[in-house]
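Once you scroll down, you'll see the structures, which are given as structure tokens.
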Structure 1
């Protein structure tokens, strides 16, 4: 796994207005492109949107047109993955009106549609050296239901049934009063100064606009802060495709699921890939599907596995990370390893996989649980935007833990709660009294302390 040091920097380039129709005026955009090698700590190249990911052969000018406003809400959440669901539910539970925009026809993102079934990074070592649960709140709430219903197994790192999880997520947001728009892709924002006025989306109806007081970027790709012009880093990581196999009962093949007859596995690259290069991602996905079919056909030639069949190739490609916010404070690997305590802590994370730190291998028994500060959810410029999920502000060295499902829900719950409180108190998220946010999170059984 490629783990490189995060380079904090911002660039002084004017934001480009893309062909998506995004509107962001008088703000600064920029990114640092991470290469395949470890960083030497020197500033990287400045990104200027699409041209750093694709070869651009000229431009076309989109005709001006009016976009109808079809709804308004206190909070618009973009992205219905684990982070977006947690943000939407927590905001709605605080009394805010919430609209959740999801480009697919289901919730859960990579958790369900990507068949990334294990919920990892829920545990780590506490200060007493004990193996300790790091996550609580909505993450624990959902996992507890899945485990109790037999829709998941392994309490430490629950491995779920994807369809049962889709059902539970739908029921949870419905019970909370969240209004969800499926098959709707966010395509831009309109702004007044540093504030987002509305989120633009595209669906079969056409282009539409939704007015909002606050917005939460849970897109996984930092779409909102890219459109607003807030600084960020574009990272590369390996890309994979997961799949389900049937006819596996009693056979030592793949990884277990709650269904005895079903197993899951993954195929993909080990080299860093640009998840924002649509041509490369599309080519990889096509290759993975063809390779998977051939892999299963080969298995069926063996008498022991002749009954195995391909149940499903994940409809959502396994892109680990793309854009990561250059927030008010990006959590560093060193901070996560040295028990750094933040006055504005909003949650905790644990460990996913072993990694290298200062020349030694860090295993589960060595890895501390670590705090996530509220500042890491806040962009530098946009005044009514919060960021959660795999694109909040963190060091490349903790990418694996920071982008996990459990951490996405932790940051999502904090972002949604903060957005609701900011709306109620009529203040910008940066001006919100953190103690009030922490009180609400503690009431929701979110762990904040070592």
Structure 2
């Protein structure tokens, strides 16, 4: 299955001044498969080592961190074949098991920069975040991998022609039913299947929901097992409480995460470490509040107020126990939960594209779902789960801050409207992967008529 990150790996391979690459990402998002594919297709030789599968590998790094000795032992001694800089891709997987191997990347960069080295791990973020590791600051390049995006899902399921067509489409012209009908169905399917590669592969091969849900249940169980294997014992009960509370918290009207809803009487400081562990493991994402939408938004963030989303919308759907039929037929069960699924979907798509986001609230209870940064301005992104796109909060925001551009994403077709002096693009949820074409776009909208329901 095609992954867009392959292009980033190829760019890293040929990058002047390339450093060892640190690849992180939630467990089972496809890191190992992609790295093996990359090594086999783009290098003469591929040397792969997994620290979880072979607990003797750590001893190679225990003696010293001289890279010549390390690659000699990994190559000539362990696999019986020399590791050749310029020809071999060296992949060190599940490196969180061996902190000294993480430290060794500094010496690979300084003493053997011509060797292509990738260090990967599903819990690398946890290992680095908890400290105690001499991290090679400034000596590594970093990439974060996520579950398959909606665009990747559609391509994997045979819809590449639709994606190519959308890429060619004019950004201010409505789409025909040749696009809207199949892409609406694909979006519902993505809410159910999500982007975990094993689930996507099962779907594309069988088009049966039951085996997909079985795989999702296995992944969810594996995540829970990771708590017991890798988290501090003192945090284990808190991890499970937070993990179990997320679907219910997302089902609330404003989706804001409330620590006291995890456990009656729970205090923020008692649960912060467990929350951080889940974030660093890539299992959840935090979306922080900004009160003043001024660039850079990160300087305006209130880190005490946030929402929490799961890393994969398909897993959220499974954990919320929403039946596939409810989504496909849009019955009452889906109506009551589609707001949470839609917001989770939008946020995971934004971060998979490398677009940081925050949310905004006013004293008048107005709320903008996401704020992103354009070249010089803050761009509000309003999310609607259906085709009713009237947005009082967006109107208030545009009037107050005179933002030149805004985006509404919903099930409504491509179009544009005006609020005060703000140009508002309508970007369908199934076209969100192309949102970067709209951000900062100065295309004159007077070539078409504005939609009336801004």
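What the table below lists for this structure:
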| read-out | value |
| --- | --- |
| Cα extents along the principal axes in Å from the coordinates reads 71, 53, 46; which among 1, 2 | 2 |
| Which of 1, 2 leads on volume of the Cα convex hull per residue in Å³, for residues 177-384 alone, largest value | 1 |
| Label whose coordinates, when Cα extents along the principal axes in Å, for residues 273-416 alone is calculated, return 43, 41, 29 (choices 1, 2) | 2 |
| Structure (1, 2) behind the derived value 23 of relative contact order in percent (Cα under 8 Å, 6 or more apart) | 1 |
| Structure (1, 2) behind the derived value -12000 of helix-only ellipticity at 222 nm (-39500 (n - 2.57) for each DSSP H run of 4 or more, over all residues; to 500) | 2 |
| Origin of the derived value 1.53 (Cα Rg over 2.2 N^0.38 Å, for residues 193-312 alone; candidates 1, 2) | 1 |
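Throughout, read-outs are computed from the coordinates displayed, never taken from laboratory work. What you are looking at is a predicted structure, and each value in this text was computed from that prediction instead of being measured.
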